[in-house]
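What follows is a group of structures, each given as structure tokens.
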Structure 1
């Protein structure tokens with residue numbers, strides 16, 4: 001006869017199946033009540049469910065033992081439940097698993113050749129626990145380094161209490177914390193002082209006007225902080241998770257000012273976290289297309305142009321009105337097949353049609369820019385579509 005046990009997340013009852021021969025009936029004898037939960041690990045890197053791993057010690061008898069696992073009122077994903085025998089794996093065998101009808105439960109049949117205390121690990125996906133990652137950046141007055149602090153906000157609406165658990169986001173050192181059902185808890189994930197940053201202005205020729213003076217409103221260039229996720233920057237041990245970043249700056253008068261906020265994506269080790277902090281008018285980029293001449297025109301039998309090359313030239317200037325040095329990332333776009341004839345600034349190709357220039361500017365300086373290239377094998381109908389899609 002079964003004895004009722006309080007239905008929390010896990011209801012363990014270890015029962016011995018005594019296979020009595022010669023017509024004697026099978027007996028189910030309760031041996032052990034619910035064992036205390038041992039070490040518990042909570043892993044929060046799966047958006048479809050939180051991975052829970054907990055250890056229990058079962059007292060098994062010789063023969064086939066039945067272990068009941070129930071999750072009444074708790075958001076467990078049933079087909080994710082796995083039992084692993086940690087101690088005595090060569091002796092103890094998991095024979096089968098069954099699911100009683102109309103119950104939030106399952107029953108494992110575990111064979112032991114003798115009476116043993118066995119450590120097992122139970123893994124399952126639990127819904128109702130989520131996390132938010134936030135960052136706070138405090139930049140110095142010169143904007144050369146930041147104090148970087150990360151917090152994890154844990155929210156538990158799963159129906160289960162965790163008195164003490166090692167919580168991880170998938171990478172990094174676990175955080176040991178208590179997390180009860182219905183609770184929201186904020187925990188510091190890490191804090192690093194003097195993390196180096198690079199302040200970068202970015203001009204994208206596809207998004208910003210080429211001649212700001214002709215605009216009715218003042219044109220600002222987007223500005224961001226770049227933080228390398230590397231050991232040289234006191235980071236680089238694990239990926240930086242996506243989350244809200246709030247940026248503050250020391251104003252040099254014993255107080256701070258709010259610079260802005262952003263939500264950068266996941267940053268793997270070795271990549272840069274890019275944090276947008278606003279638009280700046282300290283740097284102005286002006287450029288014009290000085291040449292666009294057709295060459296090598298091919299026509300069909302109806303004298304219609306079907307293919308041609310285009311000899312093009314863009315010139316411009318970059319002005320830094322700051323009293324300090326600045327770094328400008330300039331993005332240029334050349335559609336289709338092309339050949340660079342000359343360019344006075346170094347660049348790298350991000351893809352077949354996108355060029356990136358990293359321009360270091362001295363204080364209160366001006367940098368001239370000239371790019372001469374030949375676009376090849378242009379089809380008129382595709383050119384019209386390209387112009388429509390890239391109207392500035």
Structure 2
């Protein structure tokens with residue numbers, strides 16, 4: 001047989017074999033894809049359930065006791081809420097996708113409030129066995145106690161460190177509003193008393209705090225914002241004058257009077273280098289000795305600041321025109337009206353920024369896309 005013919009036949013045979021091999025491989029890939037498609041579909045469905053209000057299982061059916069308040073978000077699908085029965089309180093986790101409540105923690109004393117840690121891994125529970133006694137209990141997502149402390153106290157103020165949530169600063173008030181401050185380290189259960197001139201602080205770094213340094217002897221409407229390093233005790237002024245300030249992980253917020261129009265409040269946002277990155281003004285409502293700061297919250301995931309905006313300036317006690325829920329985008333430097341005719345009540349954004357708890361007990365939920373308001377508890 002001619003060599004060229006043999007070579008030609010060999011090539012044909014080789015091509016046929018390769019076609020068969022490729023066909024088998026493609027078939028195997030197709031089977032793998034066929035098996036993997038439902039998982040992809042399920043993941044998509046899960047994400048949709050978490051975000052679509054059409055699938056929210058509301059209102060909540062309380063398993064036992066009387067509803068007290070919503071504590072906040074554990075995740076986009078999970079809410080923490082408190083119930084009371086006689087002198088006991090119970091903390092539940094509710095899944096808005098399944099409509100199921102799971103018991104997380106039971107207290108033999110009435111729970112005053114709960115605070116979810118910045119990473120949403122821990123829950124701080126404040127309970128009160130008596131008027132002048134306060135308990136602080138920190139648990140994990142399984143309800144296991146990480147820390148439990150009791151203080152002679154009339155009131156407590158607790159501040160998680162958003163940069164290192166193993167650290168917690170607690171202000172312990174007496175009835176005459178004298179106070180002491182204790183720094184807790186959850187890693188080693190260590191506690192140390194801290195001396196600070198003001199009881200209300202914000203963490204602005206792993207070892208840094210900031211506070212409005214009010215003049216106790218000569219009360220004024222404005223005060224400087226002071227930064228203090230807890231390690232070396234060094235202090236410096238970071239904002240000269242403000243009527244209010246707050247801190248988040250990536251910026252500081254200060255509120256003062258608009259320098260061009262004293263009837264308006266100026267909101268300014270600063271990065272970690274204290275450089276102003278954005279500012280806006282809204283009508284200002286006055287109290288007897290200070291200004292009203294409408295409720296607000298910040299979405300870390302979307303870099304958006306939500307707050308209530310009054311329609312006009314005036315006195316807070318006599319104001320009756322309602323509020324607008326407005327969002328300010330700190331990246332795009334713009335604003336958007338979300339809802340009108342609202343009351344100035346606490347708000348708490350979901351981790352994704354798609355939904356918002358609303359109300360004095362956070363008993364309502366807003367779908368920020370559809371602008372629908374849902375009752376979490378039957379009236």
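Every number here is computed from the coordinates shown, using simple stated rules; none is lab data. None of these values were measured; they are calculated from a predicted model. Cβ atoms are built from the backbone, for glycine too; each structure is taken alone.
Observations
- For 62 (percent of Cα pairs over 30 Å apart, calculated) the corresponding structure among 1, 2: 1
- Entry that produces 0.20 once FRET efficiency 1/(1 + (r/R0)^6) of positions 164 and 268 (r between Cβ atoms, R0 = 25 Å, to 0.05) is calculated, selected from 1, 2: 1
- Which of 1, 2 yields 10.5 [mean count of other Cβ atoms within 10 Å over residues 188-195, calculated]: 2
- Computing helix-only ellipticity at 222 nm (-39500 (n - 2.57) for each DSSP H run of 4 or more, over all residues; to 500) across structures 1, 2 gives -500 for structure 1.
- Origin of the derived value 15.4 (mean count of other Cβ atoms within 10 Å over residues 140-147; candidates 1, 2): 1
- Among 1, 2, which structure scores highest (criterion: distance in nm of label points 7 Å out along Cα→Cβ at positions 180 and 220): 1
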